[in-house]
Structure 1
Amino acid sequence: MQVYPEFYGDNSTRLFIFWTRDAYETTGCYNLLCSGFVQTNNQIVIGGSISQLSPVSIYDGPQYDLSILAWKDPGTGNWWLLVGTYFLGYWPSSIFTNLADSATIVKWGGEVAAFTAQPTTQMGSGHFPTEGFGKASYIKEIQVVDSTNHLKVPSGLGLIAGQPNCYNVQNGSSSDWGTYIFYGGPGKNPMCQNSFIHTEYRLPEVM
């Protein structure tokens, strides 16, 4: 999910995709602005408001979840994207180098990019993870697809918070939520700098 007023012209939360095969040097683009992702479902607008799929959660109010899954088809090598109940399409294996075979790192979390050294942009709900459910943003039921094409709970997750005074992350697990993280923060802090937070899983096997 993304809020990017300079790109879309508004402050709506939007479903977006981006791909690159050389770490953003010369390849890749947002959504469908260049060839790469093959959309197979015309019911969902990639780059459109998230309201087409789900209401937006409200601080200290109703909370809404949206499932997202990306996995490699072992037959074709293409990487498919499932959002909610919609198979949106796939990234052909031909556009990638290492990803043509497998993934080596999976990350969940958030990122803020700003044109100033001290960003005023909030991440997620704009509240720190210590506030918990109903207030902080979260990702739950974190899983990866293993080499046998089955979902499994990742082990050895590492938490990364580039500027914890600005944005932070906490993880946990429960019988209802599985492995989860709470993350985010308000920005607007003289100790902040452009930053990201996420939990990272380095895959121990070929996927």
Structure 2
Amino acid sequence: MAKDSATIWPTVHAERAALIEDLRDLPAERWSTPSLCPGWSVHDVLAHLVDDARTTTLSFAGAFVRAGFDFDRFNDRGVARERAADPAQTLAAFESVSRRSTGAPAPLPTRLVEAIVHGEDIRRPLGIEHDYPPAAAVTAIRHQLATSTRMGGGRERAAGLRLTATDAELTVGDGEHVRGSAVALLLALSGRPVRPGELTGPGAQSLTGQ
């Protein structure tokens, strides 16, 4: 765990800082752009990231009980709590918590999943390109492969498939082949849409449902 903390948290902090810079001069009208996360705007996703960064094991437990053990209700309440009327205020709040190393009681690699997937939830609809550390994306993929879709993972989506990252050291699984960038594989595993042709191979349609 100590080794993971020494590598994962600095990456998460760096990715938060990069996202802040990407959004610092975003025009006001673009904050309402629908994100890749169904039902949420890019402003909503940023508010979720603020809430996630503020969360501790104790605060999660209390809020989850109050949400009736419903993850969607829990997340929606967090967004409502942290989403300021002015997106610039939400961004300032994110910057103020961006160096925190706390989170819900979940395996540490979930922090990388959050940073990368939610980063793309925001960036892709806005047309912002960003390169993520390949090793971080691979760690996030391996976590999603080991986690049920009921818990936000992608184990069932990858069943019967062999995944190969074209930009990282990763080939995993057996079955119909799917090739693509590590980030595209991670997004598909996480139930997000990818660009046409971004994933190839006989198993691509099975993984993406597109």
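Please treat every number below as a calculation from the coordinates, not as lab data. Small disclaimer: the values here were computed from a predicted structure and weren't measured. Cβ atoms are built from the backbone, for glycine too; each structure is taken alone.
Worth pointing out:
- Mean projected area of the Cα convex hull in nm² from the coordinates reads 12.1; which among 1, 2: 1
- In terms of percent of Cα pairs over 22 Å apart, for residues 77-156 alone, the structure with the greatest value among 1, 2 is 1.
- Among 1, 2, structure where helix-only ellipticity at 222 nm (-39500 (n - 2.57) for each DSSP H run of 4 or more, over all residues; to 500) as derived comes to -500: 1
- Label whose coordinates, when mean count of other Cβ atoms within 10 Å over residues 141-148 is calculated, return 19.6 (choices 1, 2): 2
- Ranking 1, 2 by mean count of other Cβ atoms within 10 Å over residues 37-44, the structure that comes out highest: 2
- Parent structure of the calculated result 3.1, given that distance in nm of label points 7 Å out along Cα→Cβ at positions 29 and 149 is the read-out and 1, 2 the choices: 1
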